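> Below, each structure is written out as structure tokens.
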Structure 1
Amino acid sequence: MNSHRIVFSDIDGTLLNSERELSDFTISEIKRIKDTVPVILISSRMPSAMVHLQEELGITHLPLICYNGGLILVDKKPIHSTFIHPDIIQELSNFNTNNSFHISLYHNDDWFVPEMDFWANRESQNTKVTPVVKSAKIVIEEWKAENKGAHKIMCMGDEKHIDEAFNFLETHFSEKLHLYRSKPTYIEIAHKSISKLTAIELLLNSHYNISLSEAVAFGDNYNDIAMINAVGTGVAVANAKPETLKIADVVTLPGKEDGVATYIKNNI
């Protein structure tokens with residue numbers, strides 16, 4: 001068995017219990033190993049939706065991989081940032097002229113929504129972060145002036161409208177964007193060049209003198225496949241997608257049943 005020198009864990013569907021929180025068992029197991037084996041959270045979430053989890057785990061001094069690899073923070077400062085150009089956001093916004101679906105725009109710890117609608121409220125409850133209400137038009141203007149873009153775009157709405165948005169984006173931007181339907185009512189949009197795996201490789205090369213073969217990674221979804229496949233020990237929680245289960249080295253208990261903590265307890 002490979003020595004486990006560093007842990008990477010996805011959050012949603014993997015690390016949290018049925019209340020979407022960290023169980024006491026998960027907290028105690030990660031606290032037990034964190035001083036000898038770094039535990040890095042890796043998620044499509046924004047930093048502030050991850051830091052409160054880091055605080056509970058006692059790992060705020062460790063790096064964070066946010067936006068599926070679009071933003072890597074070390075000592076709370078970006079060491080890597082890849083974002084979507086405002087011109088693309090403009091075209092998506094133009095396509096959505098009659099506001100048939102919700103567009104959330106994220107850059108580092110900024111989260112902008114057009115209004116506090118059903119989708120903004122739901123996402124806010126899930127992530128414990130409150131967005132800022134600001135029109136896409138103004139955000140785009142400001143980001144152009146500041147040379148910024150979106151680390152993530154979330155489109156949320158009725159399945160029919162999300163289907164249309166997905167087809168539009170796929171037709172026009174498949175070379176530039178990574179589109180991910182986490183649910184029929186959601187599209188998560190990131191820059192094509194990044195992934196959880198590219199972020200892990202970058203962090204291991206620049207910050208830790210640890211090889212991929214000495215890493216263990218936990219995940220459940222399609223965006224975890226490359227990372228689970230590449231590390232020394234790729235662990236899928238039992239509730240993972242069939243494609244993720246297929247490539248995992250190990251399958252642990254479901255996320256809601258402390259699958260990550262159980263594996264850590266028995267193997268690290």
Structure 2
Amino acid sequence: MSSMTDPRRVGDPAAPRRADGSAGDADYGGIGTGYSTYRRPEPVVAAAIEAALGPAVTVLNVGAGAGSYEPADRRVTAVEPSATMRRQRPPHLSVAVDATAEHLPFDDGAFDAAMATFTVHQWPDLAAGLAEVRRVTRGPVLVLTCDPAALEASWLTRYAPEVIATEARRYPAIAAVERALTAPGGGWVRVQPVDVPLGCVDGFSEAYYGRPELLLDPGARRANSAWSFVGPDVERRFERTLRADLASGAWDREFGHLRRQPSFAGSLRLVTGHRSPNP
């Protein structure tokens with residue numbers, strides 16, 4: 001059993017936190033209320049995470065949000081600073097600890113493995129956060145993130161380039177994640193591209209690569225934090241232009257092949273840091 005100084009509210013009191021506790025650049029008190037409706041665990045992604053966790057029994061989930069991808073057959077401890085997100089965790093999951101990645105209230109080596117899904121771009125200090133995660137983890141550390149260098153492959157680049165540019169600024173380079181997962185102490189890192197299936201139920205933007213109509217739903221956009229940074233003018237232009245191109249067939253003439261493409265090799269990456277020597 002890991003030890004904690006306070007099971008419900010722990011962290012750096014000097015770190016800036018929003019009213020609901022959000023510690024990153026996005027205000028989940030404002031945009032996170034319907035998050036669990038749109039951001040459900042995608043089985044293809046969940047299978048990749050399960051495989052990377054290996055035989056781990058105790059798992060730390062940092063930036064856990066509403067609990068997507070938490071494996072049901074392992075003992076999971078969740079950490080989530082946003083009260084809005086913690087309230088959306090289903091009752092069968094553990095109560096999340098209110099803390100931040102940079103200040104984890106656990107003993108050294110307390111967990112067999114750790115995971116961080118769609119969260120590291122929110123951390124104020126990536127290196128400090130992953131160093132803390134490594135400190136409390138004996139085995140692999142998994143980071144599900146997006147490669148900012150691959151974001152422009154999305155059709156969204158044509159209709160909302162500001163959103164893509166925002167995401168590219170916020171997501172850390174994959175090389176930076178690799179460095180943080182190997183230092184200090186060495187080890188090795190595997191970077192695994194994860195293709196997105198056509199019917200992906202986890203509504204990050206690339207999940208709609210072949211279903212553009214779904215991004216006309218404002219709730220779907222709110223479940224992607226980048227939209228909260230671009231302003232209403234961009235959203236109105238996006239809706240107007242996409243609606244017109246769908247009605248005229250312009251979108252389908254250029255991108256219609258995506259509707260029949262079973263998967264999309266986009267920016268999604270699973271980065272796993274191992275302490276053991278490279279086999």
Structure 3
Amino acid sequence: MLAEARAQELREARANRRLKIGLSACFSHADPTRSFFTGKTLQYVEQSVAHWLMSSGAMVVMVPCPTGSTARGDVTYEHYAQWLDGLVLHGGSDVWPGSYGEVPMEERWAGDRIRDEYDQALVAAFVAQGKPVFGICRGLQLLNVAFGGTLWQDINTQVPESLVHRDAAIYDNNYHSIDIVPGTRLAALYPGVQRVRVNSIHHQGIKRLADEFVVEAVSHSDGVIEAIRRKDAGASYIAAVQWHPEWHQPGLSESIDDTALLRDFLGAVSEAKARAG
């Protein structure tokens with residue numbers, strides 16, 4: 001009996017040490033023409049990003065958008081930010097240009113205003129708690145906007161001689177080279193590496209960088225910003241990349257090994273958790 005009790009204590013201790021990472025939701029808004037979940041709003045996660053985080057032993061929890069009675073205080077973003085140890089912002093739909101004071105140039109670039117408001121509220125709650133935040137693709141763009149920056153609504157339309165950052169025909173098999181900025185934290189994560197290849201599936205990108213951030217990587221051929229990080233070393237950790245690190249396949253030479261990014265983020269989460277006691 002004593003041995004069983006001790007084993008249970010060890011299991012509980014390991015569970016308590018596991019990091020709990022919040023993952024922002026993707027939205028599929030209510031559609032009366034949809035044959036399944038007709039007229040219902042769906043909130044979901046893309047499997048590979050959850051598995052990428054879980055590969056480290058972290059537990060992953062999707063944070064649903066509070067509405068109705070929950071939004072009045074039963075369960076709030078603040079409750080999740082207090083309970084969870086860190087936040088990852090999912091990729092996905094375009095950012096609504098109104099979020100950074102512009103009108104959509106075309107209807108197809110109107111983005112998702114509801115999701116923008118959800119993501120920004122989520123970021124604000126976790127930052128207020130001093131919890132680390134990591135953004136992926138749309139997540140990078142949303143973080144830049146949340147802190148006062150702006151975006152290119154469509155890179156190929158607005159950036160002369162830009163390369164194709166999104167190719168719908170080959171999707172996640174579209175790659176290009178990026179240059180890592182010397183002296184940055186990203187450069188320290190990849191010592192001796194100056195140029196690497198990453199996947200690329202976005203058509204929006206950072207136009208004016210928010211004052212809160214520094215650039216850590218740019219697209220080699222056209223200078224589009226590919227990685228950012230909060231520049232105040234005394235503030236809580238915020239970093240983001242324009243590519244999808246969760247889609248890297250081990251042993252694939254086409255793109256950078258993103259293990260260092262995951263370790264950097266989770267290391268910051270562990271440190272923040274330890275400081276909080």
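Computed from the coordinates by the stated procedures, all read-outs in this text should not be read as laboratory data. None of these values were measured; they are calculated from a predicted model.
> One of 1, 2, 3 was used to compute P(r) over Cα pairs in 5 Å bins from 0, in percent, for residues 66-105 alone, and the result was 6, 25, 33, 23, 12, 2. Which label is that? Walk me through the numbers on the way to the answer.
On the way: 1: 6, 19, 21, 15, 14, 12, 8, 4, 0; 2: 6, 25, 33, 23, 12, 2; 3: 6, 17, 13, 14, 21, 19, 8, 3, 0.
Considering all the candidates, the number was obtained from 2.
> Work out the source of 37 here, i.e. which of 1, 2, 3 gives that when percent of Cα pairs over 22 Å apart, for residues 122-209 alone is computed. Walk me through the numbers before you get to the answer.
Details: 1: 44; 2: 37; 3: 40.
Here the read-out was taken from 2.
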